[in-house]
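Below: a set of structures, written as structure tokens.
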Structure 1
Amino acid sequence: MIKDTISDDMINLRLRQLGAKSIKTTPAHVNIVKFAISDEVNITYLYEIKETGEIYLQRVSPYLMMMGRLYTDRSLINMMIKDVELFRNAYNSRNYDKFIQLVNSHLRFGKDLESLFIGHNVSPEDLDEILNRIEEGKQLLEDIRDRSKSVLD
């Protein structure tokens, strides 16, 4: 838990030292942090420090992803720095644009799935078919991961 003596100002100072391009803090302890990985591409995060000391972190650019609930300033900073490092590496890949396209397609799929479920009376059989195809996609990802070289080693 972040103690009273630690503030978002201290976290932001450290993030600036680590290369954050900009940080915007609102009175509600919502912070927006940008790191430049190239002249054209920024990785943008939003983190919120709750009164309980919990920190909620999400990446908002190049695509939206909830990254987690954290309890220390160190874990917040470490998670962002590791993520930026991975994105810098990924950006140098010839597949970066295709990756972003795939992720954005996945996010649209999630919205479309929600819209289908909320807006239509979908049969259990159709839901089972969607689930089976998602499971096939997950298996494809595992197969590709198994035959691809890791950049984390």
Structure 2
Amino acid sequence: MSDIRIRSASERRAEIQAAAARLGIDDAYISVLVDTFYARVRRDPEIGPIFEAEIADDWEPHLAKMKDFWASVAMNAGRYSGRPVPAHIKLTALEPRHFAIWLGHFEEVLKDTAPHPEAVPYFMERARRIAQSLEFAISGLPPILAQGERT
């Protein structure tokens, strides 16, 4: 038998926060990451126009929301309360192939700015899961039903 230890939510939060701190991930780094990433996204000829069409001149609130999002993802900060799937489903120009571009820019920015080499895979693991989830959502796949809901 293996020793599986069930942790409380507060214990898990503390573990995530400690891991992020060991990698130099803090609010200051999240700010650099988000600002640098979106500067590159805005210049991209394929995905830049998609973001510009949606956000237009309202970038500051979007960047603040994304900083809260990534702080919550990477440091379990608990500051993000948005709903990313509905926000992305309404982007009719967004195609599954755009997520590879998005991930490429994200990884480049991480490699250029990460406070610790291990911060790159730490973020990329999470970014890939997020991209996959959003890609599935915009692809129009049927929803995954809970046990007993399928007829």
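Only the coordinates and a few stated rules stand behind these numbers; no lab work does. Worth saying up front: this structure is predicted, and the values here are computed from it rather than measured. Cβ atoms are built from the backbone, for glycine too; each structure is taken alone.
Supply the structure label, taken from 1, 2, corresponding to helix-only ellipticity at 222 nm (-39500 (n - 2.57) for each DSSP H run of 4 or more, over all residues; to 500) with the calculated value -17000. Matching structure: 1. Given that semi-axes √(5λ) of the Cα gyration tensor in Å, derived from a single structure, equals 26, 24, 14, which label among 1, 2 identifies that structure? For semi-axes √(5λ) of the Cα gyration tensor in Å, the value 26, 24, 14 is produced by structure 2. Here distance in nm of label points 7 Å out along Cα→Cβ at positions 65 and 81 has been calculated and equals 2.0, so which of 1, 2 was it run on? The read-out was computed on structure 1. Structures 1, 2 were shown, and distance in nm of label points 7 Å out along Cα→Cβ at positions 49 and 105 at 4.1 was computed from 1.
Taking 0.75 as the value of FRET efficiency 1/(1 + (r/R0)^6) of positions 113 and 129 (r between Cβ atoms, R0 = 25 Å, to 0.05) derived from one of the structures shown (1, 2), identify that structure. Comparing all candidates, it corresponds to 2. Out of 1, 2, which one gives 14.1 for Kirkwood radius over Cα pairs in Å, for residues 41-120 alone as computed from the coordinates? That value comes from structure 2. Here the criterion is distance in nm of label points 7 Å out along Cα→Cβ at positions 17 and 97, and among 1, 2 the highest value is seen for 2.
The maximum of Rg/Rh (Cα atoms, Kirkwood Rh), for residues 9-88 alone over structures 1, 2, that is, the highest value, falls on 2.
Comparing relative contact order in percent (Cα under 8 Å, 6 or more apart) across structures 1, 2, the highest value is found for 2.
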